[in-house]
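Enquirer: Following are the structures in question.
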Structure P
Amino acid sequence: MKIDQIKLSPGESTSILPLKIRKKTGHKVRNWRIVRESIDARDKRNIKLVYSVEYNYDPKEEKILDIPEVSSSDAGSPVVIGFGPCGIFCGLVLARAGLKPLILERGMDVDRRTEQVELFWKEGKLDPESNVQFGEGGAGAFSDGKLTTGIKDPRVHFVLSELASHGGPSDILYKAKPHIGTDILKEVVKSIREEIISLGGQVIFGAKAEAFVVEDRKIRGVEFFADGKEQVAETSNVVLAIGHSSRDTFKWLRDMGVSMTQKQFSMGVRAEHPQDLIDIAQYGRPGRELGLPPADYKLSVRTEEGRGVYTFCMCPGGQVIVASSEEGMVVTNGMSYHARNSGFANSAVLVDVRPEDFGTDDVLGGVYLQQKYEKLAYEVSGGYRAPRASWKEIKEDKAENIRKCLPDFVYSSLKEAMPLFGRKIKGFDGDDTQIYAIESRSSSPVRISRNEDLMGCVDGETLKGFFPAGEGAGYAGGIVSAAVDGIRAALKIIEIYE
């Protein structure tokens, strides 16, 4: 293996490089050699020596995640609702433990789903059950496939290793900012699904969960609709891995008394620039002339009123897409393929939205706010097209289509923040910068309460066997963190069976 960007302070011995590598990758280094040393003196107060290192390790010696083998009992096989990153990795761990999970996914398998999404983009024909948000791979299947995460958990390396072993690029194991790309990610999730099935698991697509069967405050089953009929899966353990856009599921959970709280989220737009503009700002020249990948960025400021404004899900060499999941609503997102060669860079530019902005005590207040402005975006664009304007039009208040589909505080915060970003990335607030609305699905607007054993509650008391997890439940913020939370839920269930 080869790993870059291992940093030491001047005076630190290179003998600690194997420890640095193990901390970053989880690998136990057998032997190694330095292949490059450079000096990072951008911060004169914190100069670093930067190393690239080649090393050997034996995968057979690595036990990244200890998954005990257990057998099913009268509790029945666990049920996992949702087959995005959280559900995929939860299902994989349960399957390897011998528990033969049943996975219910409301959307279609990734091949059929891709056909539906491409038809939607071409002809505006939306399937509310299978789209950019719903289906095998979750919303991450139509994104950049970024695998960066801020969480410090040893299971992160398990996630990266599994993605690589199932067809992902091997460099995700050592790059500082790993990414797969939506084209490769689709094949990876299919491969993981095939392993789950080979171990006795079952994945049912087009299966929409509608209610829990509960007895004596214990899960006894899941009611779901599939193949044109109502069905029941008997089980004592359910993992809810629904993602941040399953608003109808949030509603029936609220109505059955599941403990939930309002949660801060963000709302804003997508900003698009020529990739060369970003490269020149970051590298001094276009990346292709330097043999470097398309440059990225991460920006944040705080407005005079105290609102946080920041860039999110930046897609080098990507494209802006319409990512609707409900009829008569428009929402945008960013996507890129592994090659990142579109010639354009885009990123969400988001503003903090707090519970006090919701205007209601209803736990779904954030959902209602999202829906209100997504409907307005649909109306001003006249269909499933993202409202679009140049930054020049916006700063001169000539872009009513953008203004109408954003809350006033979001619109004013964006106008304040963009010039500040332009000081950090020259040209970011250029007249020709293209702005698309509305970006409103960066995270879940609700959090489903759970206890120290990860079990959710109904009417303030634990509902045994109910495990809300991942991004939709409010406990993750991306592919890797959602996958790790799914693993945590799986390990809790394995403890029960043990």
Structure Q
Amino acid sequence: MDEHLMRTYVASKTFVRVHASEAAVRGVMGPVGSGKTVGCFNDWWFNRAMRQPANRAGVRKRRLVVVRNTYAELQSTSIKTFMQWFSEIGKLRLSVPIEFRIRYPLEDGTRIEAEVLFLSMDRPVDVKKLKSLDTSDVFLNEASELGKPVFDMATARIGRYPREDNYECWLPSLIMDTNPCDDDHWYYKLAERPEEEQEKLNELEQLLQEVCGSNRQLFDFFRQPPAMLKMGKAPAVKWLPNPEAENIENLPGGYAYYITQMAGKSEDWIKVFVLGDYGVVTAGRPVYPEFSQSVHVSPVNHSYDPRLPLVLGWDFGHTPSVEFAQITPRGRLIGLDELCGDAIGLNTFLKEVVIPHMRRHYPGAEVVSWADPAGEQGSQHDKEMSCIKLLNDLGIPTRPAHSNDPTTRREAVVDWMQKMIGGECAMSLSPKQRKLIRGMAGKYFYQRLEVSGEERFRDVPVKNMYSHPCEGWQYLCMGTQLEITKAAKAVKRARTGNGRSRVVIADAVAGY
């Protein structure tokens, strides 16, 4: 490290590999506090700014754009970390965007003239900030908090500076760091791409070589080791410091930094921020803190029983969704499947998605379904046509749920979640109900209010891609709960004189 810089940078084992990679897009994921941001800044300085060839005037020109999700975090984290390392070799200007200019002489007589621009992406429209910038490299700081359009635009802007006669940007790069996200996030889909997506990437790399003569790898992703090791299973779980953890020597208290943070945290929080593994990151207060994936989700998908009715739960709007379930003869509510639309009308969703799916997977099923009672009114796409009437007209018998009160809907699901039948939880979902599971695990949440003092939250859950399947499941749970209650009363009235009826409630509702 040059004497002009304040600190000596020592790369961790993971960043030794990151620095050696010349891929166009690189991503680094790991626990909080693992030195990702520092590693990415130093990677740009040593591997891009210092290695940029000099022009005829002996100047090495480079421009980096640093992107963070909010202006406050840009100032308190990204810029603060950058200045801790590079404040001695340049000057920060509080312009729009915030800019750090570097004029740095090298021993070979050349000098680096570099710019580092800091941008926040608080709103989707802020992507336009990138659209007007020509840059050499981009650093997406905490990529899990940024939208896919930011990544898409960033890849289109690298390598566009400098552009002089016979002098261009050398090895332009987009680098990202992130704490783990869940497996619905765009970062996960890029980093953990399935085999067919990897084949497409290989084809593009081959095309790059054939057309441009470049052997450059397009994507390269890295994962840092967990900070702690989880030994054993609940309730006998034991936590141990991971000797392979990175950046421990630079953290306050070393491993105590993580041990202190783990106190009072949920299993999902520890999984993401300490173990550095993919998981659901809660953005507010979950609607269903009672939900446990190990308890309420089956290890394998449940099988459809054609002898039992098929139960459906609907939510409408521009993102209609339907959940499929059955009640077993013992009275358990078994989730089977889900279908979720995106910016599609109900009529199209039914005719092109739902009905073909039902014919293929549930042929001849006796169907009973419940829906959002607001669906008795005209739909958003057809004011003259009731959503529920449309379902019935297309051969899917559907009734409105008896209430749309958020508390009543929530409690109907909780009742199923907390009831035990024969030593098993009365509600069990199939792994293929992905959006419902993620919603119940925390993506269906009450938004935190921006007020001082004690934490406060809105009374109504946030509307997002996970709220629709969750609310469809609520209507399903309410409907089945009501029918079982009616059936139980019917069974009670029909008891024999000796009062020893062995009729199971589910048997009584098998023909509803």
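Values in this text are rule-based calculations from the coordinates and carry no lab data. Worth saying up front: this structure is predicted, and the values here are computed from it rather than measured. Cβ atoms are built from the backbone, for glycine too; each structure is taken alone.
Enquirer: Please compute distance in nm of label points 7 Å out along Cα→Cβ at positions 8 and 432 for structures P, Q and give me the label with the greatest value.
Expert: If we compare distance in nm of label points 7 Å out along Cα→Cβ at positions 8 and 432 over P, Q, the biggest value is for Q.
Enquirer: May I pose another question? Where does the value 1.06 come from, among P, Q, when Rg/Rh (Cα atoms, Kirkwood Rh) is the thing being computed?
Expert: Working through the options, I get structure Q.
Enquirer: Now, a different point. One of P, Q was used to calculate relative contact order in percent (Cα under 8 Å, 6 or more apart), giving 14; which? It would help to have the intermediate numbers written out before the result.
Expert: Numbers: P: 18; Q: 14.
The value was obtained from structure Q.
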